[in-house]
Structure P
């Protein structure tokens with residue numbers, strides 16, 4: 001996640017949509033006072049090559065939850081977790097952790113992706129490095145208390161989409177270049193490839209992973225995104 005006071009935008013980072021690559025690229029355009037949240041060590045090393053890493057993740061004191069000030073002496077670790085900006089922080093939480101008027105005024109960019117395709121990438125991400133990974137059908141059928149917490153909830157508040165610049169994963173480089181140029185930047189930084197090697201090449205055609213049951217589960221689970229952006233199983 002990025003809050004750029006320098007460039008007047010917020011990047012709301014959804015999961016398995018190429019967000020890390022975008023975050024790395026945009027971080028190089030940010031200033032010393034901007035908020036750049038945590039990345040894994042390998043991705044942070046790439047970002048540092050552009051001259052800027054994780055910074056300013058502590059939420060200003062006036063916007064920290066009141067109870068963190070009470071708990072902190074006893075459980076500093078828990079309090080820090082609630083008083084820092086995080087990678088996949090949802091829009092509602094973020095708005096409560098900063099000046100709400102400023103939040104409303106900034107351009108808010110995010111990325112959406114065909115949910116059936118995204119679910120395949122999520123499966124390979126969760127089973128990476130395991131000797132006996134679960135079946136894809138078992139993974140899709142898992143119980144989720146808040147299945148949209150890293151998708152729809154990231155860029156909406158109380159069911160209303162608040163992102164003002166929505167990029168489709170299927171045309172990500174195009175959207176990214178247009179956005180960067182809208183910031184007044186002529187030399188658009190190249191997009192790195194973060195997490196791109198996790199999904200096997202033979203799983204690029206997501207339709208082959210599904211049967212009627214798993215296809216229906218994803219359709220129900222992400223019905224709002226599917227309807228809103230016209231995604232189809234095709």
Structure Q
């Protein structure tokens with residue numbers, strides 16, 4: 001396949017890449033994405049309310065594990081310049097919408113993502129690639145796009161619902177723990193990951209589907225049965 005400049009979305013680096021390399025390939029190379037699945041509205045509501053709550057807050061008041069600074073969860077589109085990847089003549093552009101940034105008092109920045117979930121150790125490798133992609137895009141921004149540097153912190157703010165309370169004619173409340181999970185910055189490892197991505201994208205044909213991918217199973221069954 002001729003050398004190309006692939007446009008990659010950080011959000012695909014978590015579940016889509018991990019679930020099925022074939023679906024990832026088809027989306028990027030053939031512009032054939034999976035059908036969009038329904039997102040339960042409650043998660044969008046919680047996410048938006050978290051952003052409203054954190055907007056303009058000092059880290060010392062809401063996330064004391066972070067250095068002193070101010071949160072800005074306005075959500076911004078970012079796009080990198082063409083990035084060179086080890087072992088590849090093809091390049092890539094990272095484009096996506098990040099959740100939130102933190103403006104630290106020392107002049108550095110942080111990239112954070114809000115999640116409503118159980119707190120799990122596997123969150124770090126799963127979402128760490130996504131956070132690294134945003135950091136790289138901000139530090140190597142294409143002209144006219146949001147540019148911030150240096151990015152000193154990456155991590156997740158995880159809300160884990162545990163309790164519900166409410167009475168007749170009074171507002172109900174969903175409460176739980178709030179955790180900060182840091183994703184240590186490791187650009188070398190992330191560039192190694194991008195090299196793996198390009199290994200797949202540069203193949204002339206899509207790789208085989210994952211045995212656990214329901215979309216691939218459906219397509220293969222349809223072809224086999226002629227339905």
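Observations on the structure shown:
- Comparison of P, Q by distance in nm of label points 7 Å out along Cα→Cβ at positions 35 and 179 - largest value held by: Q
- Structure responsible for 3.8, with distance in nm of label points 7 Å out along Cα→Cβ at positions 11 and 131 calculated and labels P, Q on offer: P
- Each of P, Q could give P(r) over Cα pairs in 10 Å bins from 0, in percent, for residues 3-42 alone, but the derived value 25, 54, 17, 3, 0 comes from Q.
- Answer label among P, Q for the case where distance in nm of label points 7 Å out along Cα→Cβ at positions 147 and 219, calculated from the coordinates, equals 1.2: P
- When Cα extents along the principal axes in Å is computed for each of P, Q, the one that comes out at 56, 46, 30 is Q.
- Source structure (of P, Q) for Cα Rg over 2.2 N^0.38 Å, for residues 115-202 alone, computed value 1.51: Q
We did not get these values from a lab; they are worked out from the coordinates using the rules stated. Everything quoted here is computed from the prediction, not taken from an experiment. Cβ atoms are built from the backbone, for glycine too; each structure is taken alone.
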